[in-house]
Structure I
Amino acid sequence: MTCRFRSLLPLFPSLFLLACSSTSQIDEKLKDLPLPQNWHDSNQALAVEHNWLSQLDNPQVYQLVKKAFAANHQFAMQAYALEISEQQLLVSGSQLWPELDLAFRSGRNKDNQTDRYANSNSVNLNLRYEADIWGKLSDADRISNYNYLAQKSSFEQYKQQLVVNVLTTWFSVIEAEKLLTLYRSRVKNSKQNLVIIESGYRSGLTAALDVYLTRNDLNNELTRVSEQETVKTKLIRQLERLIGEYPKGELLVNANLPLLTHDIPVGLPSELISRKPALKASWYQLLSQDAGLAYAHKQRFPSIILSGSIGDANADVGDLLSGSSLAWSLLGSVSAPIFNAGRLKANEEKTRLALKQGEQLYLDTLYSAFSEVENAITTEKSLKQRYYTMLAAQENAKIASTVSFEQYQSGLVSYTTVLEAQKRSFEAQTTLIKIKNQLIANRINLHFSLGGDFTTPSLENEAK
């Protein structure tokens, strides 16, 4: 060993204690946060349901989700990111082990003075090992482990998000189809009205204004149908992109909008932390930053490297490793940072500030997750109430539309009154369809916000 190595030996005990004293720097308050006991708009504390996809009871749903797992490009990218993170575990873990290399060199040289040629061959087995006396390499390995766990949780979160996107788009297509059917029925009704009004006008029973109003109403309905056909086409393309079948344009959706008004168990707020993948990913990322701070701190301490070599050199390749000229060497070296213009200290401080920033990000992610659940529960209560009141409004509007047209034919009301009554009936029917889809979308988002798993065994296999 070199003299420089021996001169640093008395400093090792104090440096070792200082390096090992750098425990977790995460604020202790984050480990024992005051969490709400129950959700504000829900008194039930039953366990969150998993496999909630089965509630829809539609074979096409399962097929669409399977196709998305198999062909969605963004999902494939997330899967590759997880595999890359897994390989990084091997890279960081390898730094804790010795590095062994085999080197072979062969050359031919000419001496210009003697005009002679000489062969040179050598083979060496080289060993290099950095002693992890401060735990610096272990901290680097911990960073990779936490990053992998964070990436794994993010992958689970994205997998659930993909299912949500597929389902909400699928139900939006169904909504678009139901609205299109309604709009076409409005066109048919407007055409029937126009025939009656024009017949009355030719008989001198109705005014010309009524004819123009009816024609205007028909044109408006035809325009609405055209617009709705465009909306439906775009939604189908969006769904095809999600399941990896664009641009086939052959996707057919034939289903009804189920009425989801039953309550679902929402569990306790405290359970959300350990169940929701996004929260777990945020916490693992924070732990990774904490390990990164320890690593940055230990970068300021000496590195102890042991190296060794054994090999042979000979002019004849066949005489290599004959044993007569084997040579070996063993060397220990210590390198310690002395002056770097504050770079290492600044890196440590930068990492510490990043950790504090990460703590705030975790808190923001946590309370955003709580807020999403609360908002979904509140929205569901409101949508249920709106659905039943609008259901009654729809029945009244239909009756009013029929009565107003009968009274118009009897000369009791103007045609403007008929159009107003028909408009209200149409708006009530349209709103009812939209509320049903909003209930479904909110229910899906509530399951997603709660972190409940959607998978069946067959879907789980498809997603791996």
Structure II
Amino acid sequence: MELYELGIRQAQDGLAKGEFTSTDLVRSVIDRWRAKNGEIGAYLTFDEEQALALAKANPKAVPVAVKDLINVEGQPCTCASKMLKGYVSPYDATVIRNMKARGFIPAGRVNMDEFAMGSSTENSGLGVTRNPYDPTRVPGGSSGGSAAAVGGNLCIAALGTDTGGSIRQPASFCNCVGVKPSYGRVSRYGVTAFASSLDQVGPMAKSVEDAAILLGAIAGHDEMDGTTPEDPVPDYAKALEGASMEGVRIGIAKEYLDVEGVDPEVRRITDEAIAKCEAAGAELVEVSLPHTGYAMAVYYIIAPAEASANLARFDGVRYGHRSAEAKDVFSLDTKSRAEGFGPEVKRRIIMGTYVLSSGYYDAYYGRAQKVRTLIKRDFDEAFAKCDALLTPCAPTPAFRIGELQDPLTMYLNDLFTIPSSLAGVCASSVPAGFTRDTKLPVGVQFICGGFEEERLLRISRAFEEVAK
């Protein structure tokens, strides 16, 4: 086995035994990046010198790829956008600072949909990323570079972000484990904002244990992010000991299964996952999430509205792209934004500005927030009856590059992940099988209540074992 094929636990064990050093790990990842990135396009940049220097300073550290909207001191942070081309971060995000302190180093910046807006990474302004299982297909998004790097063994593990499904859907497409933590479990300080009431940083890894280790390294209270509580971070890896499906109450919601447009192979793999859980001792519980049908509309009001406000800072004045055609302050703003932002980002800014505009705020944004409360209440009531929900992760396997040109069709990729994002609870995507004809990976989603990551990870680990 090559060093780049290792997961976090395997790498940590090898480092502890002195079988290799952090420098050896980083060099192996660099060699793999040089050999395969031209085909996959997972990485945008890789600062070899900095990664090797950090490895030399901490010979027991494990390298982790970083989604290109998380600030790392001395590295570019472009959000895969021409708007931020050339920007170099002057500081570390809290998750990076935590990671470094706990034996990890940031090694390479991976591609994404521009400003995290998309479900295929086709919206990147800086390059195409391909699925490692079929290069004619997308890796998912917006954390497509993270998923492709993990699934293609171009890294040991990676950080992604999830606003409406951007960790879980690409994890399903690329056969890796992805975890969206509860809102507030991980600091957002130093992470370029898309939708502030939804954004979360999470791990993408080769196993549930690896995801648990990385989540434990980045989670915790941060005085720079008021949404993070002072609750201590559990030992997520230790919580996996003895993980079993025996006696676990798995909630099955008809709103997630009786849906038009779900690929038959996704439905088959999901049904088989449910059966495997029951055979392993889980109790199946029927639950209902009656407001699920409104989640997509609610999300595409709230997220663009918050994006419109957050992206107002990119005006060509302080940093980022500045139009050479500008003749005054007004044209500097408008021309810089017109030239720097891609079509999907512009679309969402326009949508968000409209729903926040005078006369429409209460009719759209205000009402969406009320329905969001009802969606959250649905989850609370469901978790009174079960320990976790099991659902499809994405309605289809990875689709071909260029296949989904209609934005509305593209938005439906997050059909199963958006409701839990709106509710602020934690969720995971765990590999569940492959399609029979195209041999593409498919994951299933587990959802647990807010700050129940220990339970989520135990159940995900138990499924990982029965799904082998």
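Bear in mind that the values in this text are calculations on the coordinates, not laboratory data. Nothing here was measured: the structure is a model prediction, and the numbers come from that model. Cβ atoms are built from the backbone, for glycine too; each structure is taken alone.
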Rg and Dmax of the Cα atoms in Å, for residues 222-325 alone from the coordinates reads 33.2, 99; which among I, II
I
Work out percent of Cα pairs over 36 Å apart for each of structures I, II, then name the structure with the largest result.
I
For structures I, II, calculate distance in nm of label points 7 Å out along Cα→Cβ at positions 78 and 446 and state which one comes out highest.
II
When I, II are compared on relative contact order in percent (Cα under 8 Å, 6 or more apart), the highest value belongs to I
If we compute Cα Rg over 2.2 N^0.38 Å, for residues 398-453 alone for structures I, II, which one ends up with the highest value?
I
If distance in nm of label points 7 Å out along Cα→Cβ at positions 198 and 302 is computed and equals 0.8, the structure in I, II:
II
Starting from the value -11500: which structure in I, II was helix-only ellipticity at 222 nm (-39500 (n - 2.57) for each DSSP H run of 4 or more, over all residues; to 500) calculated from?
II
Suppose Cα Rg over 2.2 N^0.38 Å, for residues 350-437 alone works out to 2.06; of I, II, which structure was it derived from?
I
